[in-house]
Structure I
Amino acid sequence: MSALFSPYALGPLSLTNRIAIAPMCQYSADDGEAGDWHMIHLGHLALSGAALLFTEAAAVTPQGRITAADLGIWSDQTQAALAKVIGAIRQHAPIRIAIQLAHAGRKASSQKPWEGGASIHALEPGGWQTVAPSALAHAPGDAVPTALDAAGMAQVKQAFVDAALRCASLGVDALELHAAHGYLLHQFLSPLANVRSDEYGGSLENRMRFPLEVFAAVRDAVRLIARPSALQPIALGVRISATDWVEGGWDIEQSVAFAQALQQAGADFIHVSSGGISPLQKIPAQPGYQVAFAARIKRETGLPTIAVGLITDAHQADAIIVQGEADMVALARAILFDPRWPWHAASALGAQVNAPPQYWRSQPAEFKQLFGATKLGQR
């Protein structure tokens, strides 16, 4: 059996293979509510044969959206809209579903990427006041955020808890806290965005404090309840940027320390990306350019690790698993370009993949065992 198509477990979550679909913002929600686009987009990815599907980042408050068109999970209305999409996927696909919980912090109140992606100041149409660990703008000319005080931090932490409980009521299989790509929890971690002088700034221990508090609060909340669809607890992990790619910023050594703290706090997995905190970043993008970060974190912590970043080839992905550099690989742009990537990877590696019976007859003659179906019918 191909290593990429071998089963695995992220804590309590059993998976049929090592392929995940990474969270990818779609900027297509209406006041935080999932709509027809999400039904189509997530629905067809759910038929891909991957084992785990992350939804795009779901904002825990309206203020935490990176754009006004971001998906949310902060109200009965946003929860109900997402429930329709998840319900449809559950009816037609065995893929496991994870929701990424996010707060954009100082990167919030922005235009959609295809509209330029610029920061929208609070007094401009469509804008709102952003918050962050410190009153530092993401880039020159961007809106300056309000530094969170103790009350504001408590509100944010409770928003993550409330959102997690909403996700639990939807019966999702996993939750991921977004502490990467310059979002709020990453902002607390990075000395480029956090210049606080209280117990949440300065030393590495202090900068990790608030993200770890949020994790612990969510962990305690979701593990005290039983999901309606199963008895096992929800798998809970964190996505990080392993480095800021900026001198003097967050780096792999600090990421290892954070991963060790998450492991001690009971995290089931860590999802290793990079960058996003500063426009000064210099990223040497090349195939698998972030895999070494995942490998080091896995090696030094033993925490189940997901690698992501320009993983595009089946043999490349399989080698990452075989060599022990990560336990799973996550696909983003590659699976948008080829939504049947796992099918093609399975055929290249001599493996089988889950596919709906409606599609069984799509196999070329030389791949008749790709879906494990022997009597496909000819009507």
Structure II
Amino acid sequence: MVNFFYLDKDTEKCAEFYGDKHIVKIPIEIGQILSKIHHELKTGIDYAKIYKSSVVVKNTIGPYVWASESYENYVWTSKLGLALINQFKLRFNRTEHKTEKILQYLHDNVPPSLPKIGITKFRGTNKYDMFQYISNDPVICARYNYAEMKCKNDKWTKNEKPYWFIKIGKLILKKKEKLIKKIDKQVREKLPSISKGNRVYRFHSFLRVSYDYLFQGKWDVKAKLMNKFDSGKPLLYQLTYPQLYYIDKITKSLENKKTLSLLNTQSLIYRKKLKFPNVKINYKLNPEYYIYTKSTEGALVVEPYKSEIDYEGKSYTQLYNLFLKYIKKNDLIGADMCRKYIQINGNNLESIYNNEIYKNWICGFNWKNTGPFKPKKFILSS
């Protein structure tokens, strides 16, 4: 994956703040990003003088999207690349970098079709996860990310470590230690004491619910993106500062029994641990327990819909009209039950699956389609 870091609005200062390992490789990655923009826009420049359109540069990664978002973003990125080349020469007593000519050519040939709308808000990669919620200022977010994740043990040859890098590093350590203690006390003492009679009462279950809510069922995938992730070590001690901050908020919210029940149910769905259908559940009163399946599973069990619809003897038109009525009432379980009965009768489901509201509802049952956790406030402003 290609990347660059928005550590200061000034490109010269930004380059100075980069650690040694990044001033070697990031110029190449910037060259690949800017070259891809030319290939995608078919600018017609001399393609022999730039990088080929690399499959490594995905059209969806944040830095590529940002650099191609405006004329000014492109120029800023090219200037950063050249400033990093200068840092490379200075720190390692070198006279050239293999990407310098490419970057200079890219800098001198800005795609004219890029909109001139000024510098837009920086976009990070998916490994930037949660750090974008540190502050509304993307530079502060990038610095926190750099201090904790990206450059924790790097060197700055001939330069001192950035002043903010040392300050943020120390601050993060203190805050993480404090948060871990708070979370541990919450899940081991507070929550068990108020969850008597609830199916969730053990500390690791509270953590499981919190992890699944924060990572939207993808905690194991997200964990692998962390530097030096150790599957044999408790996840709590490997989370980043922003992740711990929001886990603390989530575990506090579990003091509300309705919230705990809702998030636990969602967690069980993510992990495919929820029994469905269950004859003891009234799904109209407890919609969170319902699971969409492509089959007709549960058609003869799910109440009160089975009795309410009474599908036997009903025509396709009658069932489809009922489907639309449920959609109008925003009762998607009732609509899905109509779909099951239409399916049992062997009728065509095209009109059902073409309904936009129904399609979006189905999409939500696949954790791979769920959006990331989005806090309402930035950490430094809450």
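Set I, II, criterion FRET efficiency 1/(1 + (r/R0)^6) of positions 132 and 156 (r between Cβ atoms, R0 = 25 Å, to 0.05): the highest-scoring structure is I.
So if we calculate FRET efficiency 1/(1 + (r/R0)^6) of positions 84 and 244 (r between Cβ atoms, R0 = 30 Å, to 0.05) for every structure here (I, II), which label has the highest result? Working shown, then result.
Values: I: 0.20; II: 0.40.
Comparing I, II by FRET efficiency 1/(1 + (r/R0)^6) of positions 84 and 244 (r between Cβ atoms, R0 = 30 Å, to 0.05), the maximum is at II.
A value of 1, 7, 14, 15, 14, 12, 10, 8, 6, 5, 4, 2, 1, 1, 0, 0, 0 was computed for P(r) over Cα pairs in 5 Å bins from 0, in percent, for residues 148-315 alone; which of I, II is the source structure? Among I, II, the structure yielding 1, 7, 14, 15, 14, 12, 10, 8, 6, 5, 4, 2, 1, 1, 0, 0, 0 for P(r) over Cα pairs in 5 Å bins from 0, in percent, for residues 148-315 alone is II.
Suppose you compute distance in nm of label points 7 Å out along Cα→Cβ at positions 28 and 284 for every structure in I, II: which one lands on 3.6? Attributed to the structure labelled I. For FRET efficiency 1/(1 + (r/R0)^6) of positions 4 and 44 (r between Cβ atoms, R0 = 25 Å, to 0.05), the calculated result is 0.45, so let me know which of I, II that is. It must be structure II, since only it matches. To test your reading of the models, identify which of I, II gives 26.4, 85 for Rg and Dmax of the Cα atoms in Å when calculated. It was calculated from structure II. Work out which structure the value -15000 belongs to, where helix-only ellipticity at 222 nm (-39500 (n - 2.57) for each DSSP H run of 4 or more, over all residues; to 500) was derived from one of I, II. It must be structure II, since only it matches. Structures compared: I, II; top value of mean projected area of the Cα convex hull in nm², for residues 12-51 alone, i.e. the largest, recorded for I.
Thinking of I, II, which structure, once distance in nm of label points 7 Å out along Cα→Cβ at positions 100 and 348 is computed, gives back 2.3? Let's see the in-between values first.
Values: I: 2.3; II: 6.8.
Corresponding structure: I.
Structures I, II were compared on mean count of other Cβ atoms within 10 Å over residues 188-195, and the highest value belongs to I.
Where a number appears in this text, it was derived from the coordinates with a stated rule and is not lab data. Please read all numbers here as calculations on a predicted model, not as lab measurements. Cβ atoms are built from the backbone, for glycine too; each structure is taken alone.
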